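Read through the structures below before going on.
Values in this text are rule-based calculations from the coordinates and carry no lab data. If you're wondering where the values come from, they're calculated on a predicted model, not measured in any experiment. Cβ atoms are built from the backbone, for glycine too; each structure is taken alone.
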Structure I
Amino acid sequence: MEFEEPVTEIIKRTYNVKSFRFKKPDDFDYKAGQYVIITLKDGEKKIGKPFTLSSSPTEKDHIEFTKKLTGHEYSNMLDAMVPGDKATIKGPFGKLTFEGEREKIALLSGGIGITPMISICKYCTDMKLNTDIMLICSDKTEEDMIFTEELEEMKKQNPNLNVFHTLTRASESWTGCRERICENLILRELPDYYERTFYVCGPPPMVDSMVELLQSMRIPDSEINKESLIGY
């Protein structure tokens, strides 16, 4: 499906991350974790890029994608948008989806790779699913952490949702975990890892290393779902 809509709301998530919301057409359906192609116009030039939806299918009035602002041409076009500016949206696409088909899942995100995970967490919470969810988020610094307030609110509503943050370049005041996602971290925080289906999303090097790690821990490929996000 392809449609044009004006952006209705722009939400500043962090110093370099924004969410863009659009009205959801009644006949647009998608699954938690899927992505769309967002095409913007710059004069006669059109540029389209893929973005995972950070909204949930349970949110009937809008769809939302979230972007790290990188200074690249397309990113600058997004950063300049104001409510009322239009974009062409095409989709949905992607197989990194969840609709409650597993009892236990583990979500491993790196940076902006949290976007499909937040959609899955929202969906499970709104649908009151009994799915046991462990979300492990890896970021560089405290300032890079995205959707922390939303996740805390979801945890209050969903006793089956657990969230663990680890930072690789934390300040001295950070009292939490300070390591990359590794075997020891998974063994410590996910002792039942072998019972879970894994979802991995982040920059390509992070995704590749996570898949390699999970394979070394004898997680079957059928239980590893992955998607790499390329910066632009």
Structure II
Amino acid sequence: MKNKITTSIAAAVIIGLAITCFAFRSDQNNNLSKTERANGWQLLFDGHSTAGWHLYNGTSQFTVWKAKDGALVCDPLDKSGAGDLVTDQEFKNFDLKFDWKLPKGGNSGVFVNVLERKEIPAAWASGPEYQLLDSANPDFPKPQLRSGCLYSFAPQKTPVKSRPADTWNHSEIKQQNGKVKFYLNGILTAEEDFSSKAWADKVASSHFSKFPEFGKHINGGIALQDWSTGVAFRNIKIKAL
């Protein structure tokens, strides 16, 4: 009997520790440490709501974007209010960090320096894109369209594979006075100067040349792309530089 009691107590302790550890790990997401707060970081996603975000150009009060299980999720099956999600705030010089994951074959992105005007049809028509792409997507064979790329302009500066579908990746975008760097899982994957003539020439010779505001600004909103394949984000945080 004594052995049974001892075994039961031990099992209960193990289960309790497991639950505590799980809760502790969960609490680490969508939160800032004391050091981060002291260094000026702010959360762009609170883990519970879409507060601080709106659909591009404020096209609808309904949105396919939802807070679910501690992630900001775009549901590809929900057609109630499709569209890219944009920050209420605008940013110029910043360090942006975020986790993301895609389903198999998924495609999404994060736009910077986004303008919102009626004559600009979508976030991609003004804001350069940090590409997110699963390896099973048909576009994956094109090097300039892989995760971490400055979409369509160049292949990864340093080749790095994103993690498998439905697995969290970590990305970072740093921009100061138009000079931008992209990182994927800690590796530098893109670098550009949005204020340079070289960049203007690249845009002029690209398919974005038909959009007069594309890539011409060094401040604006940050947008998450709805490409109808689903995507999830968490730990979205930013610091002014």
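Going by distance in nm of label points 7 Å out along Cα→Cβ at positions 40 and 192, which of structures I, II comes out largest? If we compare distance in nm of label points 7 Å out along Cα→Cβ at positions 40 and 192 over I, II, the biggest value is for I. Taking FRET efficiency 1/(1 + (r/R0)^6) of positions 152 and 216 (r between Cβ atoms, R0 = 25 Å, to 0.05) as the criterion, the largest value within structures I, II is that of II. Here Rg/Rh (Cα atoms, Kirkwood Rh), for residues 32-79 alone was derived from just one of the structures I, II, and that gives 1.09; the source is II. Here the criterion is FRET efficiency 1/(1 + (r/R0)^6) of positions 136 and 176 (r between Cβ atoms, R0 = 35 Å, to 0.05), and among I, II the highest value is seen for I. Looking at Cα Rg over 2.2 N^0.38 Å, for residues 48-183 alone for structures I, II, the greatest value goes to I.
Given a value of 27 for relative contact order in percent (Cα under 8 Å, 6 or more apart), calculated from one of I, II, which structure does it belong to? Don't skip to the answer; put the middle values down first.
Working: I: 19; II: 27.
The read-out comes from structure II.
If Cα extents along the principal axes in Å is calculated from each of I, II, which structure is the one that comes out at 53, 39, 32? Don't skip to the end; give the middle numbers.
Numbers: I: 53, 39, 32; II: 81, 40, 40.
Answer for the origin of the read-out: I.
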